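Some structures to go through are shown next.
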Structure 1
Amino acid sequence: MLRTSVTGITFPNPVILASGIRDETGHSMVRMAQFGAGGVVTKSVGPVPRPGNDLPALVEVEGGMLNSMGLPNPGVDHYGEEVEVAKGAGVPIIGSVFGPDTDGFVAVAEKMASYGVDAIELNLSCPNAQGTAISFGQDPDAVKQVTSAVKAKVDIPVWVKLTPMVVNIVDIGKAAVEAGADAIVATNTLMGMTIDVWSQKPVLANTTGGLSGPALKPVALRCVWQLASSPDITVPIIGVGGITDWKDAVEFFLAGASLVSVGTAVYYEGPEVFGKINEGLQDYLDRKGCESIDQIIGKGMVE
């Protein structure tokens, strides 16, 4: 059985839509659920409308893609209608939020919570948007400050999304847990770039962008394993980064993830990827004689 419960929220299956892919509108999130997403994370929403970075802001590279979208969004005051539509999907809705400072995170989180989302995801780790306090994700004290401030103001679970661009991701995760985080999301993208050899200039208008897709998977998997292996991380981990099929998902569960998020694979394969992954997961559990996904979580961790 694929149904599972994480941070007190019941998911029909453990494969959810990651923030930033096909989640701009309520209708697009409903469509992802109709194709099998067990939950959806909204696009990251901030305190005011944001146009994003100049184009080109997306380019395919070997093993995935680079994006420097810059968190374009309509602002939280204009996002309630999208959440209301998304709730019609019948799966949990996780509201991804960001802000320029601690007060900004709190204000957006409170507003998003008032719309009826099931949990808040703090995006402390986007690598390609200036003025959004992304450096918080690399500073344990800043992570603790933002997380504790949001926890004090909302009464729904708070998930903290970490960046892999740190010396020790366990230190960052520990800070989030100590501040009251209900779950850790690992991880966001890695900063990268590509140059056009004919124009001799960077392809992306913003020069650098976040690397996602299969190339990110080994890094994200390592992050999940490190977090799950630490006695200081006592909350569920949501694994994200390069998951394209059921085998990838199983690896993350074996490394210690309780849920997995799929993003770039939706871009390449369409929303049908959710059904394919879920079908493969169920077949794997049957072959292993397992009755639930919980029975394989952490089984790949070194004793």
Structure 2
Amino acid sequence: MLHRRRFLRTGLGSAAAGMAWWAHGQSPSARFRVWDVHCHLYSVPGDSPETRMEVLVRCADRLGIERMILSQGYSSALHPTTEQIREENDRVMRAIRGFPDRAFGSVYLSPLYPEFSVREFDRCVRDGPMIGVGELEIDKRCNAPEMDPIVERAISMNVPVIQHCWTRVNGVEPGESSPADLVELALRHPRANFICAHSGGNWETGIRTLRPAKNIVAECAGFDPTSGMIEMAVRELGAERVVYGSDVGGRSFASQSAKVLGADISDSAKALILGGNLRRLYAPVLRAKGYHA
């Protein structure tokens, strides 16, 4: 049972603190350097990558979000062709080109096409402006051997891999990965760094599942801002293994950052989750490409 004083301290207290920041013309996140690891252009208004990116930047400004990591372009296709994947990566590169101080790109690949994916990695990451892999979607479960060439290329440039993971009552979609699938892949590739998008959706089971694989961090995007998620992730994994993402434009910056800002954890833990951990994970490739972080 939640004690009344604890509720007032952690619930109304957090709300009061947030209202005080707003009263001074600042977002509650203004105390932190916020990086969002999980952004898309779909569901964002605009008739070009550049205009959609302008909308995202305006929204990010209101919430005090310093950097966005963008992937997938406009795509909502569950099983895109190689031509569609390449087009979406081109859209992302167009979007970030206009806002080099606000957004980085992460390459969209598919284990359905391992040879193409290696070439596309080289085009967009090794020889292009992008700094990571993913969000990889539901073409094939991520524990499949076809993922190995993609992960090996990521290791070669020390870039993280963002993997969509979900848990459903009636079973995952064909090709969709669960947190257990990602743990299997991560244990197979201990030198790689993985980000479990959505913490598996059902975060109470997903967080527990991720515990054995120290090279996976849990990401909080894409489900309702339920109280207790961030607290559990910090308790089970440690604050160093939790990162903020929004899944914008499918979700909002505000609803998703509220999970962290309203959590009953220390400010030092919030600072890690809201950006410190991402700057650490992406530091090697940012240095290699000469990007300022």
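Descriptive notes on the structure:
- When mean count of other Cβ atoms within 10 Å over residues 33-40 is calculated for each of the structures 1, 2, the largest result comes from 2.
- Computed -9500 for helix-only ellipticity at 222 nm (-39500 (n - 2.57) for each DSSP H run of 4 or more, over all residues; to 500) - originating structure among 1, 2: 1
Readers should treat all values here as calculations from the given coordinates under stated rules, not as data from a laboratory. What you are looking at is a predicted structure, and each value in this text was computed from that prediction instead of being measured. Cβ atoms are built from the backbone, for glycine too; each structure is taken alone.
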